[in-house]
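Read through the structures below before going on.
Here, each number is a calculation from the coordinates, and none is a lab measurement. Quick caveat: nothing in here was measured; it's all calculated off a predicted structure. Cβ atoms are built from the backbone, for glycine too; each structure is taken alone.
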Structure P
Amino acid sequence: MSKTDVSKIDDLAASASKTDTPVTQSSKISLLNLDQLANNIKAWGKALGFQHIGICDIDLSQHEQALQNWLDKGYHGDMTFFERNQDKRLAPQKLHPETVRIISVSMNYLPPDASFAKSLKSSSSAYISRYALGRDYHKVVRKRLGQLADKIQQHTAELGFRPFVDSAPVLEHAIAEKAGIGWTGKHSLTLNKESGSWFFLGELFINLPLPTDQAVEEACGTCNACISICPTQAIVEPYVVDARRCISYLTIENSGPIPLQFRKAIGNRIYGCDDCQLVCPWNKYAQTTDERDFFARQKLHQAKLIDLFNWSQQEFLDNTLGSPIRRIGYVKWKRNIAVALGNASDEISAGANTAMPSIIDILENELVIIEQALILDEPSGPQQQNVKPADDINRADLCMLLEHIQWAIKEQQQKNRLGPNRQTLRLARSIEKGTPQHA
């Protein structure tokens, strides 16, 4: 080994010590072995189904001020977990001791037959963010990261590791950017020239001083399409999202009423929103996933709002088993669909079968059931048809559902809905023109 190589290994050990992390035995692995191991890790990662694998150091200090500014402005809404463990977000070695490198991975999730435009244009159908149509990504990606760690451990006994998938104080997008997976787009998501933004991220914290990858150059340029298309104008400036205005936050993280000012803009989006991704030019190059776990479930994909609204709690639990949707619970599910029904055109009773109940009929039937439950001061009232308030719905949640249903009925009564708004139709045309294979 040359003097240059020895010097480089010394630099690696010194780099680890600067992070207040003990220099482990792994730091003594030769530079050539580290280089080969890094290459092997990327090959093993690809074999496990990750599209991109990158390695970075643990210095995330450059993001400290931006994170604090975002919190100071209250853009995190009720997600108080962002206020905790800031030291661990910015210093990964405090989250997992002895960490000196992070392996960042991406896994594509765009399902075949995404039918973006078709779903958005049909106001009586439910639009569910495409990442949530299949199996819970936390389980899939974490399992593969564990398999990757096992493979590394077979080749070096010194490995210490911990996998993360959107479940701990980890700045996953900052790490992905630093590891060369992609750059941060103006919608705050990670973008890659080959995969667009239709991918999940995962991280493997390790104690091996592997060679690091270079960050890629930002490639959004002057494009502001994601900012312009956002239905609720949640992207308040490039790279900054006010979660309190974001449909994904409003329909998933938010546990209270959906603010009146955003209800019409939500349209038929009952779980999340993909608009800022759909309009992004880089997503024209995105490839569909081969992971069958991420393929759309039949009961969720292009489902009618009425059918989903009529689910009992047990049906909700059965049909969302293993899905990320399950974590929002039955009450928020019903709340979200009530808003979408208020925005829908009444196609249910149109056409040949005029005997079918209208949207107003369905909503009023649910309204009566909830009102009876509240009068009786019991968690559930008489059960009719398939519309059953769950036995464990508390009074506060029943009152919240009642208000959303009353709003939806009023919307249906005041005017004949004309279907999706002009901006949504513009987005649908953009999808049909730019990515017809996913329309």
Structure Q
Amino acid sequence: MAKPDPHEVMTGALIARNKKVNVNQLNTKSIQNATDLVTDLTHQWVEKIVGGSGDSGFFVKSKSSDIKVPNMKNLAKALSVSNYVLDQVGEGNVTKVWQTGKQWATEIRKFNPDTGTIKNYNSSDLILKIETGSGKKSSTHYWGLSLKKRGVKEAEPTLLNKPVMGNVGFLTERISNHAKKRIQEEKVKFFTGALLIKTGGTYNKKAVDKMSFKEVMDAVEKLFHYERKEKNEMLTGKKGTKYEQNPNSYFLAMHQAFMEFAKPPRNKKFFEEFFDLIFKINLDAWISDKDFHFSLMTGVGDYTDDKLLVEKPDEKEGRLVTEIFREMFKDPDVTNFTLKKQDNKPHAWEDKAKAAKLFYEMVIGKGTEAVSIVDLEVRYKGDLRPEPQFQVFINRIRKNSFYHYYKKIARIKSLGKERFD
């Protein structure tokens, strides 16, 4: 059973206090001071979060004893966001915090529009109600935070997990029936072939070629679940192993359908739809409320050498992201919308493949002006029975990445504290 992730509620409770935390002071006696802070959160502030999921995971068992101590790494990441948010709010006051996971409360339901194709289009994990000014100059704002987190030295977190195929798969309604049929046929062929190799042809006294596909997948999952090395060999058809004779034709069929779908003239529409899933670039159009603000925000922090390391979070302001993409999509000089394979990363069926994945890069623009927007991978999350998933990341390493491009534009156009003026 997965451990509870306290990031959203811990962040919300810290924000609800309306008081920034002095991290240097906290670090004078990190465990003792953090215990006092987190105890205060659990006793007074967690219950104030409307729709909150509780304080599970706020305290964890110490590595050296059975004593419960604050979840220091998560506290660092939550402080990264909360201190920044309260700094942005300035002299304003956060009067209410909602967590949206269970349901959208009546007051904020208008900010989660029904687009007809995407349920819960607004991906905010927390909604803050902020009161600014007084008298005739008073105003009410709402700020939606879509939260992620990472350690100080960790790569960017996943922006999106979405099945490729199946009932809610991204490609299911976008590719031809012929392509869907071929993908399914190759899936059956590949996993049946893998089970034949693994078992020699019989499983539980039943011939593999007489089994239903559900029976095949149940058997494959059971036999390979704890055999990680062999599972990788099977999914990659690794050279020099018995699975070499059964290359991953299933992932090859998905790749071919995906690349065909992403070719002109469909590629621009595909990019628009996919980036709307990730960045909510049409949120303003659906909500039409200047007092609602949206941010993708990654808390950055860690705990090492008995010290909390709290860095400024990585914020992407919703309106600025929308403006950037609208300029990219309308610019007649930006005619290239390219889905390409990542450099030096073989797909699952290719020679020298180390990972059972498909690796792509989504690029807008041409030549030296091209911007690498996201890296896209297709992989299984563990269990082989559910559909493989798209996983999307922003690459911080490439010099032409959206990470750096956004920072350059934000230095000029970021609203920052002015968003509440």
Structure R
Amino acid sequence: MSVSAIQSTAVEERKYLGTTRYGWNVVLFSGAGWFFDGYVINVWPLAIPFVMSDLHLTVQSIGTITTFYVIAYTLGTLAGGTFSDYFGRRRVLSFSVLIYMFVDALTAVAQGFWSLSFFRFLTGTGTGMELPTGSTFITDTVNNRWRARLISVMGAGYPFGYVLAVASFATIGAAWGWRWVFVASIIPGIIVFFVRRRVGESPRFQEALERLKRGEVKRDRVTNITVFRKPYSRDSVPAVIYWIGNAFAFWAFYTFIPLYLVKVRHMSTPVELMWLATYNVWAVVINYLTSWLSDLWGRRPFAIAFALLTLISVWAMTYVPDGASLYLVGALVFVFNNATWCVSFAHSTEIFPTHIRGSGIGTTMTCGRIASIFAPMLFGVLSAQYGIAIAFRLGALAWILTILGYLLSRETSGIELEKIDRPVTLATVSPGIAPLEQSLE
């Protein structure tokens, strides 16, 4: 199928908000994976207070275990995005869920530091493959004016997965303990796997493979190298910078927020779980609103604003008193953080052509995650020395890198993929604030 055929088909079939029926299937396909990611990723921080008590681990030990997880998550991010450019978006996403729905359940049999580290490492490999591949799949298939909004719909699966993790701890965990919560993770994993069998491969990706075979576009044998060659380096370097900020700040906060609420704020576990669940519900609503605005008025201004607001909110959370003010500021942290990430997923997939799109977002995210590997470990050291509140404040400074990355990047909102796929030299455009679309025309 040619690109023109894809376009005409899309025009004929566009009967739903922002995309075709196939496009919505892709959004739900990818969102199902994010739902499971939200469960798997957040079961761990929710389990930390119980794991520490049961296995007699320290905060530093937990920080190290989480660092192992982030290392694996980094490898999975690189592999998922890159493999999606070779084997297809659908195939990689289907394979990834098979990996981590089983190994996450095996966390239940961990007996100490090393076995727990091993199972979290394997889980991280699978979950890391989801992030770059899902947003790449959606960018390939949906209307250019709705891209961020539909990626936010995919991203909504993550908070709902978080809510499921909270519900599992409030029910299964309360009745049988933290180990059975991990065992239960295999159930949503199986559901996601069967949902994903119903969606076909991206026609745009298949067309890109045909163009590669005909020699119309070229890439290195290892596509990650191409990402940093001209003309793509002009856009990949700023993306690396903002992904370092995003990832480091995330892992320096989200992993330890349940521990902070329980140990520092002396909150009961039921109240802590209720707060975290409602935080994520708010995040779903604001994510869509922010994505809608970024589709209308641009990615960069909203990413910069929300990164700054996240930094301020994290600091405020460590100062405000208990009660309503703490709840409100905590909700703002979740809302602003999630919004920044959602815009970043859209922006990162819009700066690369189809034949290296997965490798582009996967590689730039991986560079950010390499730096973030040290975030949980550093948090553990800082919290042991100065307290969790100080560690939160220092970790939040990483959002400055997100702001810098977007200041150096170019605007991509509304860019048509056909313009990106044309073999043009983007690097000839020097102004950092030049919209990407203008540079292609």
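What the table shows:
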quantity	calculated
Highest-scoring label, criterion being mean count of other Cβ atoms within 10 Å over residues 136-143, among P, Q, R	R
If distance in nm of label points 7 Å out along Cα→Cβ at positions 120 and 368 is computed and equals 3.9, the structure in P, Q, R	P
With semi-axes √(5λ) of the Cα gyration tensor in Å derived as 42, 28, 20, matching label from P, Q, R	Q
Distance in nm of label points 7 Å out along Cα→Cβ at positions 56 and 144 derived as 2.6 - corresponding label from P, Q, R	Q
